[in-house]
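Chemist: Below you'll find the structures, each written out as structure tokens.
Taken together, the values in this text are just the output of simple stated rules run on the coordinates, not laboratory data. Quick caveat, the model's predicted, so the values are computed rather than measured. Cβ atoms are built from the backbone, for glycine too; each structure is taken alone.
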Structure 1
Amino acid sequence: MVRHNILRPMTLPIDSPGYLDVHLIQTLNNEKSFIITTHKNSDGDGVGSAVALYWGLLQKNKNVQFYHVDPIPGRYHFLLKNTASHLFQFEEMKTLEADVLLITDTNQGSLCDPLYTHFKNLNKKIIFVDHHLPSSTPISDEKYYVRTDASSTGEVVYDILKELKTKMTPEIATALYTSITFDTQAFKLLRNSARSHEIAALLAKDNIETDKIQRELFATWTVQKMNFLATLIQSARYSKNNTVAGFTITQEQLKKYELQLDHINDILDMFTLIKTVEFCYNIIEMPENCFKLSFRSINSNKAFVVAESFHGGGHAKSAGAWITQGSAAEIENQILNFF
């Protein structure tokens, strides 16, 4: 039986990725073809770490393709230049094959469906490369390389590529710098470690445009989004002595203000800057009676705890879930029952 590989948190010198399981490196060296993907509603860490692995494995003369299970938000399109990236289509199922499915920035296969289930049915190797807290029991025929001490999946991939003796090209450095910068929110969300800064400083030497990357990632505001914010400020709800803040977004609002899901994350992050707020959430109405939930907590793991109660996951302080039961009001009551 294939044993699980869940890497435990530890602090390591920047040039000593010695924690990497030898079987991971052997698999990446020995297998010939790879499909790389990341979770739906992808972000800078998922796309950046996937693209870095894509270019790194191409250097090893592997057959590599990057498939995503829903459209990648526009702010990350600069990473896809010259990559063989594809939106997974159902009609491809009969012909799409590879030795290994590599999944970045999640340890939940369901967030990569239908591609994940397709590879399960083919009995192919599935490897998760991640830094989120595991939120479910590992499956026996899959491998999990999870570094919960890392501030981003990009840091984990940096060490993998170093162990593979990959040449640090501008394409890889750009992807990794994007990954680390995005998931630390420009180095504001670190885990009391200098390592993110150290890696970013090394990557910045590799002929990349750090100012352009920052602009692509964070200059996402539009006039419509600003108008929505004006409305939201009036409708946001505060409870528990102003320690909990939250808001709901309807499909009608998403359409009216021309908002994509990716546009909402930094609006939610703004609520963490309110001095009294210890926890904040949003509830986004999706088609077909589905809701996307996002949570942020300050100085606690409450975001992950609440997300896990909805069968979601993420970081200790930044997590989320997708659910198909209940109304927005009922979901909000469930959230507030934690406080």
Structure 2
Amino acid sequence: MLPVYQLSIPTPYPVGPVNVYLIKSDPITLIDIGPDTPEGKKKLREGLKSLGVDLAQIKRVLLTHSHPDHCGLAAWISHESGAAIYAHPYEIRRITGASDHVKERMPLIMQSGLPADKMAEIEGDTDKLSRPNLDSKKVEPLHGGESLDFASDKLQVMHIPGHAPGHLCLFDCQYGYFFSGDFLLPHITPNPIMEPDPDNPSHRLPVLEQYIAGLQAAEKMDIKLVWPGHGGVFNDCKRVIKEGYAHHQMQFEKIKKALHTQRKSSYQITDIIYPALKGWNIFMGLSEIQAHLDYLFSQGELNGELQDGVMYYWNPEVSG
């Protein structure tokens, strides 16, 4: 059984601290690394020291995804320890400065009918955390399906997108340990964030469809203990999956209700369901609604039409 230790690293985000997992088996490995803040560095150093591990002993860092609360210290740890950094190729683009995630999303956001003043709010609300800018030569790709060996066990790499295009989870098949990143969280459902398809940037990824496929796959696995990206370790994986389905069903019903009388853009629906959003949260709310609209449209439960560059949706049972 892998010797796993959970380190809680503070973040400035509403979700709270992020979990970094130390696997104290050769090669000594960290799963996620925490945000690039002075407090983040301090807490990581102190946490490792309390477990008898020095930064120089870290040989491998596995990043579940490129959101800065999970990967911010990757460049620092690579420099301090020489550890190899592993991530999915879609996320490597984000941690090596090869992509501008805001600019890439703009054409998709424009299709939502977002007013200019709200777009300015999004663009003006800079992230509280910075992403690492790693040398791409120092990052190793993991596509999913690989097996990572340790002296005492091994972890299977799983590509489970939805929250991020290249989101990775890790599974110990022998003991049922599942490192879920932000795929499964004990008390909240992760946001299906609007993303362009990395292989076809003019198209939006079907992020909710991907996420629900991940839930369906996880249901069939023999998961005994989940080590999440935020919150406490939990052993009732089936409950969390069930609550995930329920959340998305609730969102489907809210959207259908918003479209009860006439066609609307995704921004108009977002403004009905989340009327008080400010700054970057406008984008997060829009992502949530757009993901559910895409799913309902793909299932034939809603109709849609592009008009003057804006996509409008309506219930086929109601006159458009």
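Chemist: Taking distance in nm of label points 7 Å out along Cα→Cβ at positions 106 and 274 as the quantity of interest, name the structure among 1, 2 where it is greatest.
Modeler: 1
Chemist: One of 1, 2 was used to calculate Cα extents along the principal axes in Å, giving 66, 40, 32; which?
Modeler: Source structure for this number: 2.
Chemist: In terms of distance in nm of label points 7 Å out along Cα→Cβ at positions 154 and 282, which of structures 1, 2 is highest?
Modeler: 2
Chemist: Just checking, which of 1, 2 has the largest value of FRET efficiency 1/(1 + (r/R0)^6) of positions 162 and 242 (r between Cβ atoms, R0 = 25 Å, to 0.05)?
Modeler: Going through 1, 2 one by one, FRET efficiency 1/(1 + (r/R0)^6) of positions 162 and 242 (r between Cβ atoms, R0 = 25 Å, to 0.05) is largest in 2.
Chemist: Work out the source of 3.3 here, i.e. which of 1, 2 gives that when distance in nm of label points 7 Å out along Cα→Cβ at positions 218 and 306 is computed.
Modeler: Details: 1: 2.5; 2: 3.3.
For distance in nm of label points 7 Å out along Cα→Cβ at positions 218 and 306, the value 3.3 is produced by structure 2.
Chemist: Identify which of structures 1, 2 gives the largest calculated value of volume of the Cα convex hull per residue in Å³, for residues 90-225 alone.
Modeler: With respect to volume of the Cα convex hull per residue in Å³, for residues 90-225 alone, the highest-scoring structure among 1, 2 is 1.
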